[in-house]
1. If helix-only ellipticity at 222 nm (-39500 (n - 2.57) for each DSSP H run of 4 or more, over all residues; to 500) computes to -21500, which of P, Q, R did it come from?
2. A value of 0.35 was derived for FRET efficiency 1/(1 + (r/R0)^6) of positions 146 and 282 (r between Cβ atoms, R0 = 41 Å, to 0.05); which structure in P, Q, R was it taken from?
3. Work out the source of 116, 21, 15 here, i.e. which of P, Q, R gives that when semi-axes √(5λ) of the Cα gyration tensor in Å is computed.
4. P, Q, R: which one has distance in nm of label points 7 Å out along Cα→Cβ at positions 10 and 274, as calculated, at 8.1?
Structure P
């Protein structure tokens with residue numbers, strides 16, 4: 001299967017490794033900065049036959065890849081994705097899938113029209129710990145879900161933002177919730193039943209006066225099944241990343257996933273006693289080198305299988321839209337000081353220009 005990578009920045013190594021692990025034929029890479037492209041080609045020993053492009057449209061037209069990964073700044077995801085889809089390319093789109101509801105809808109519509117597969121890169125869904133928790137949800141071991149919480153307590157400094165000028169801008173990124181926290185926000189919504197009634201949020205920029213968007217976001221969610229959700233996301237933790245945790249509380253079960261990127265089960269208690277909690281904690285424990293975890297390789301494997309079997313990817317474009325929608329709803333609630341009902345209408349990060 002012919003593969004191309006568009007965008008050779010911070011997250012691209014995970015995609016290159018996943019492509020190589022799945023024995024994809026890496027026919028081309030693309031970045032507007034040739035030096036960045038060459039750096040990745042050298043570090044990951046890409047073949048001399050892997051062509052380099054600074055124009056993604058030229059790459060797609062000339063190479064006609066079967067699968068493209070889009071790893072550029074977030075504000076360009078939708079434009080690139082729609083072009084790739086219209087030219088018959090299946091896509092893996094880094095999170096967030098887009099920065100507006102309209103762009104997410106355009107990706108979904110194009111995918112259906114041109115009959116190609118689109119995956120939102122929420123790779124933490126493939127963590128061993130998360131797969132085990134999802135199995136318990138689908139088996140209804142929790143009984144009635146009561147509430148769940150997602151905590152993302154991380155650190156980002158001036159050096160991080162200065163390395164890429166698009167970071168922290170409303171036009172190309174958003175803030176802590178949209179960039180750093182969206183993976184765990186996706187997990188919370190997915191685990192709690194997806195369907196949301198309303199959202200109340202507060203956001204602020206407490207420490208990073210050199211970015212446009214928030215560095216702290218707190219939200220309360222009411223799900224349509226009657227359960228509640230709480231989100232706490234920040235990039236203000238001193239001096240380094242502290243934790244990313246997910247809690248689920250039900251009538252008959254309690255779990256806590258923690259670690260670097262919710263890859264460790266720390267609490268596992270169910271009234272049915274189908275398994276030994278200590279054994280589960282030992283078995284479903286990963287220790288990845290960074291917050292990106294190990295999920296990219298199985299995500300790639302699933303997308304390849306989805307193409308071959310003509311089915312939707314495990315994490316499809318609709319899932320990507322749901323995560324985006326929840327973040328935008330929090331932004332909207334915080335900006336307006338109101339309760340926001342879902343589904344969300346037209347909304348985009350650029351609606352919040354000048355917020356702080």
Structure Q
């Protein structure tokens with residue numbers, strides 16, 4: 001019952017209003033000793049007295065009990081960073097137990113539950129055993145399902161649906177994903193142009209530009225992900241694969257992703273290298289891995305979401321509209337530790353083990369892995 005803080009709240013409100021224990025006891029029809037026991041948490045008021053106590057101090061029953069069903073965006077960001085760090089420094093089971101406690105306490109704070117599920121996804125490999133990893137993925141899926149079914153935020157519900165599908169894919173349950181998403185691919189009509197025109201109509205041109213910048217930024221990232229997924233379906237279609245790869249790199253160059261969003265460019269280079277290996281084009285795969293390694297050891301840290309000389313209004317939009325603000329969902333230390341191991345752990349690159357260029361790429365990344373974080 002340590003989450004019930006009636007005693008502290010009573011004491012704080014009574015002192016703030018200069019009310020004695022005798023005066024409060026008289027109003028409530030109880031003894032002074034009873035008030036004293038409430039304030040020291042030796043006992044709690046009868047549930048039928050809570051409305052009268054709350055009314056006396058002009059506060060809600062939730063405030064009287066010290067119950068906070070929601071966390072602020074700032075609190076969620078801070079908690080996410082703390083837990084992400086804890087996964088590196090504390091026993092996995094201990095951190096998971098803490099996450100479960102937080103989730104239960106704020107079970108109706110859907111932005112928080114969404115981020116806890118994201119933490120599970122990004123750190124499930126710390127569970128070590130295959131069974132534990134599956135259990136963590138299932139826990140994450142259940143959190144996303146709750147957000148999807150209970151939240152009244154349409155955007156958050158959609159994100160939760162997609163994350164639920166991602167969990168199912170990780171769990172190898174592809175058929176469930178098709179059932180979940182088959183009816184969810186609507187004809188898209190972006191709202192940003194309408195909203196921007198509305199802001200322009202009322203004389204807020206800067207806000208209109210910000211809305212459109214945010215829309216362009218998100219669309220570029222979404223388009224990259226779609227194209228990368230499409231390359232995986234072009235194993236038997238060399239012309240389509242060649243053209244898709246060309247367009248991916250053209251987009252990356254046009255929007256200067258090396259500086260705008262190096263994290264997604266790292267993923268892009270790595271994914272293309274894998275697909276070139278699938279097409280038995282080792283030299284082109286090595287070119288992508290060379291780009292990957294040089295970017296990984298370049299001056300891109302600390303990693304964060306941000307604008308640039310084109311997306312001049314994006315920084316404020318990120319801080320105002322994303323729960324995690326400009327921070328990435330994966331802690332930078334995790335990204336930097338994985339940049340080398342992911343090459344040697346990915347089976348498709350095993351045939352390159354004796355290649356001199358590949359060995360140099362791995363050495364370059366290993367040096368980065370050992371660099372101070």
Structure R
């Protein structure tokens with residue numbers, strides 16, 4: 001997998017992970033904010049009517065006044081309010097949307113319609129407004145007590161729907177998602193260009209520089225940098241320098257070994273081979289190591305192959321060389337034409353390893369004595 005693809009997948013994965021964490025945080029923040037706003041708005045609405053409700057409870061403790069009726073009707077029309085329960089000082093139902101419950105004592109009412117939470121009890125005990133979320137339901141029960149000189153004279157209990165708050169939370173979360181995606185894109189774009197400019201492109205240039213290296217050119221053509229890629233290019237350059245040094249040492253050693261072997265063959269064969277005979281020594285690659293006659297370009301001109309000296313049409317000689325390879329350490333004799341002369345040929349192949357072996361080819365006049 002390409003490094004850019006890995007980076008892109010890593011960036012997207014981290015971005016989604018951060019978005020999810022932020023989403024959980026903002027969801028709870030939005031939920032708390034909008035729910036608190038919902039409860040506070042309901043409390044503020046009831047506080048507006050509090051003086052009228054308090055006067056009604058004091059002036060008419062047994063019967064609902066017209067002003068209180070108007071207030072209950074107004075609250076019932078609020079789309080956020082699902083139900084209203086209005087209790088008097090005596091603990092009886094002062095108003096309910098079902099008229100059959102009006103005047104019913106609280107103990108009997110809660111047997112018929114159990115309260116969803118303990119908000120009324122908490123409000124009565126603390127003499128302060130209390131709100132409780134209904135279990136497994138999108139509602140809040142808000143109980144608001146009314147007191148005079150520390151005595152509870154009435155309680156309004158409202159069942160408030162969270163539907164509006166959920167709509168606001170959903171809208172806020174959608175805006176958060178779009179905003180987070182925008183931030184992720186705006187953040188990822190410059191990061192990608194930075195990554196591509198300072199990492200991917202230099203790595204491509206370094207790759208091209210490494211591919212341009214050959215046995216004839218060990219120079220790494222890569223511009224100097226002060227970052228990690230620069231350190232890597234310096235390490236590669238040092239490694240190439242060591243390789244060039246080792247190759248030069250091996251080349252010089254092989255050259256000296258070849259020169260020493262040529263000198264050895266020259267000294268040996270000059271003694272045992274008459275001047276009228278021709279002799280050729282070839283290595284495992286059929287390159288000529290030594291010859292007692294002048295070669296085209298000389299021995300120092302580089303590797304000279306046997307076929308550069310012996311015509312490929314000389315099938316007899318090539319057959320003798322092939323037989324010598326099949327029977328190492330045993331001489332093979334025959335006749336051939338060499339340097340436009342009919343000569344006797346004797347071929348000896350020495351060595352069984354394909355790494356180190358030599359082949360000796362001796363040409364002698366037919367009238368002469370073979371060595």
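1. Working: P: -10000; Q: -21500; R: -17500.
Working through the options, I get structure Q.
2. Details: P: 0.90; Q: 0.35; R: 0.00.
Label of the source structure: Q.
3. Values: P: 31, 24, 20; Q: 49, 26, 20; R: 116, 21, 15.
Going label by label, the one that fits is R.
4. On the way: P: 3.8; Q: 5.9; R: 8.1.
For distance in nm of label points 7 Å out along Cα→Cβ at positions 10 and 274, the value 8.1 is produced by structure R.
Rule-based calculations on the coordinates, nothing more; no lab input. Everything numeric here is computed off the predicted structure, so don't read it as measured data. Cβ atoms are built from the backbone, for glycine too; each structure is taken alone.
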